[in-house]
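Next up, some structures in structure tokens.
Computed from the coordinates by the stated procedures, all read-outs in this text should not be read as laboratory data. Keep in mind the model is a prediction, meaning the values are calculated, not measured. Cβ atoms are built from the backbone, for glycine too; each structure is taken alone.
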Structure 1
Amino acid sequence: MVLLGIEASSEIISLGAVDNKRVIFKFKKKLRKGASYIVAYLERYLKKNLLRWEDVSSLVIGKGPGSFTSLRVSFSVIKGLAVALNKPVIALGSFFSIAHKLRSKFHKLAVVCDARRNLIYAATFRVRNYTRLIRKRKENLYSLEEFVQLYPDYLYVTYHSHIRENARKIFPQINFYPLDIYPDVIYLLEIAKDFYRRRLFTTLESLEPLYIYPKECQIKNV
């Protein structure tokens, strides 16, 4: 099993591949117009690790929420590769990778990011037995005040430092992780291993990104 992944929902582009036992390669960097170089970087690292496109078992993509341009490019790449290579796709919310990174330390996590217009995009996760990550509330738009009142006892995590700073001013008691944590494809690939074993693939017809800004979102709170 070789899983190849793309995470381009934030300003940090991350690419990677894993098999059953190890990380084959990982690439993570802030790039200006980085999404446009996705295929070139993937080809470089596949060749460096003596892999062919045909060796890939499944493609994995972080579906956001994220910026319009980067997600549009990354989804176009994934769809093109899926058709050309006849490979299945696993699409996972990008917030999963942020929560997955901290799952061994905290059992109640709220991942948030700026959605402009005084709104945030947010999702909540619970951790069972320090390993199993469960999304409790899917990604939706909220005001910061509304969301904190709903989930006052969660650990908050973001990659937008101004959201963390503003939240602490309004809610001094809020527990906010002190560092910016960006979506990372390696954590998505770890989660995707179980999806692959269970054959839980995303159809091309349902393969759609979550755009971060309200004017690009068609979403309702649940």
Structure 2
Amino acid sequence: MGNHIRMNYAVGKIVCLARNYAEHAKELGNETPTAPVLFMKPASAIIDNGGAVRIPSYSSECHYEVELALIIGKTAKNVSPADAMDYVAGYGVAIDMTLRDVQNQLKGKGLPWEIAKGFDTSCPLSQFVDKKDIADPNNLNLRLSVNGEMRQNGTTADMIHRLPQIVSYISGIFTLEAGDVILTGTPAGVGQVVPGDQMLAEIENVATLSIYVQ
């Protein structure tokens, strides 16, 4: 693995994609979107490798979602897909922790998802490797195991919206600044964790992330 670069940046905002892998959309009974579906997490949601997810008392169904994370290296506003990757500084691995019961209740009422997605400890996040060290970010293997049992095993090649389109689209809505993080969606295989579980998330040649559940 190459040089870790996250320490050069303070994370600002975390912009996340939902339903960016067709099989994951299908497993949750969602339509495959034509445009990216976005939500946000606060920077306060981040925990580092070796940290612990604390499931809030208002949920009894907490799910893992392994994702490729991008970190932005310079201000991007209304950038084209052709230029978008010039604004990406590096890649990491994240777990989008989701309170599925709470999310489903909110979706049923047509309400925002943030309390299901942005709670404290909901964004385990690795260090980032320089993008120059990753030959093809659109063909990376993502894996997540729980207590040593493989639960997710996918590839970024199955993304519906590719990285240049993602960065371009988001930059047309939110100005992206150095240190902002983008979570690019999760492959199929999401499921529940409970206190005492140990998660291991890995993206080949990028990073591993070991997280305990409390």
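Could you figure out which one of 1, 2 the value 35 for relative contact order in percent (Cα under 8 Å, 6 or more apart) was computed from?
Of the structures listed, the value fits 2.
Assuming 0.93 is Rg/Rh (Cα atoms, Kirkwood Rh) as calculated from a single structure, say which of 1, 2 it is.
Values: 1: 0.97; 2: 0.93.
Matching structure: 2.
One of 1, 2 was used to compute helix-only ellipticity at 222 nm (-39500 (n - 2.57) for each DSSP H run of 4 or more, over all residues; to 500), and the result was -3500. Which label is that?
Values: 1: -9000; 2: -3500.
That value comes from structure 2.
I have 0.95 for FRET efficiency 1/(1 + (r/R0)^6) of positions 178 and 202 (r between Cβ atoms, R0 = 41 Å, to 0.05), calculated from one of the structures 1, 2. Which structure is it?
Derived from the structure labelled 2.
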